[in-house]
Structure 1
């Protein structure tokens, strides 16, 4: 009679012992995470900003904060995948170097609405974005996006924006003393709506339309 352990019996024991199963799952997930994350730390292209990438301006950063606060990432991704139908619609697929100054990144995981990684290249005017934020149905009748009219009533706090810039500098975003000192003046009199529009208008603009089409054509 064979003395080799029965794999089915071992697996059965694991399934019956919830504590052991949880430990093994945690170990497996940890190894999987390390296998994905650690190699990226040694790839310079994964942590180096692409040409044209620069930190958000004070107004854009304030808009990004509002975008995050309102949960826009729940319905909009900022991650163009390497699939032909995506690059034909949105442009060149997203690269890690585009997100080096995003803390946290806004890649998202669901698309109730369109991807916004290249929305700044789409030619929408500030007035279009303003109308869309106030009532999306006014410009896209079939839209199910909620309206955000209150953003036009809330003024930005320049000191908060400056404090956020200082915090980001601590994690590697290259804001200068002059950038931070000038933040209150840069957002003076501006509303949260102005900030969101500035943020959206800047997304993807490190690529010119010609660059975007050329890169998409490489796929």
Structure 2
């Protein structure tokens, strides 16, 4: 920080610089997140086995709002349907929107200047397919949020249907679907409420999974008798 006023000569505060030893053979900066193709990026792999703690944190941070008769965790169902675009991968890839300023596929991060690029992003659909192979579960999916008839048909006669919904938010300089930073309302995006109702009308064991930046109004459907779990 530099102070330069009429009464104060320029003063440079270097306490933090000295504190972390940057005056003594400090390693060169090896990346520039804003210019990924710059030669300064040495692409040093620092991930090690951090995916393990990321997985543990994700599981531990899940909040169950409803869980009738211990529906969750799932107990090796014979058949399962995954419903909603939020269950699948992005057609653009995990970093397809600048500063994550868009929603396509599963939502894993809000938008803004504090975001980072994903080295990879495993969608619920990909994870469920891996587990389905182990448990010998038949898995179907429907990723169109607006064709509720197709979603209901996919969910019908399955042991369990899992509906994924999302609602995004972020920093003020990006507008997504008419939402400038803060969301315009507390409803699920991409027809989520209607999607849930359609699936719950077709499957007596419907689970709702919400990926949301901030609160959602669940009142339109959370008390539906066929919705057995909400997270």
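Derivation of every value follows stated rules applied to the coordinates shown; laboratory data play no part. Quick caveat: nothing in here was measured; it's all calculated off a predicted structure. Cβ atoms are built from the backbone, for glycine too; each structure is taken alone.
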For distance in nm of label points 7 Å out along Cα→Cβ at positions 54 and 70 computed as 2.6, the structure of 1, 2 it came from: 1
Value 20, calculated as relative contact order in percent (Cα under 8 Å, 6 or more apart), assigned to which of 1, 2: 2
Per distance in nm of label points 7 Å out along Cα→Cβ at positions 38 and 86, the highest-valued of structures 1, 2: 2
Identity of the structure behind -5500 (criterion: helix-only ellipticity at 222 nm (-39500 (n - 2.57) for each DSSP H run of 4 or more, over all residues; to 500), calculated), options 1, 2: 2
Which entry (1, 2) yields the derived value 0.60 for FRET efficiency 1/(1 + (r/R0)^6) of positions 30 and 174 (r between Cβ atoms, R0 = 30 Å, to 0.05): 2
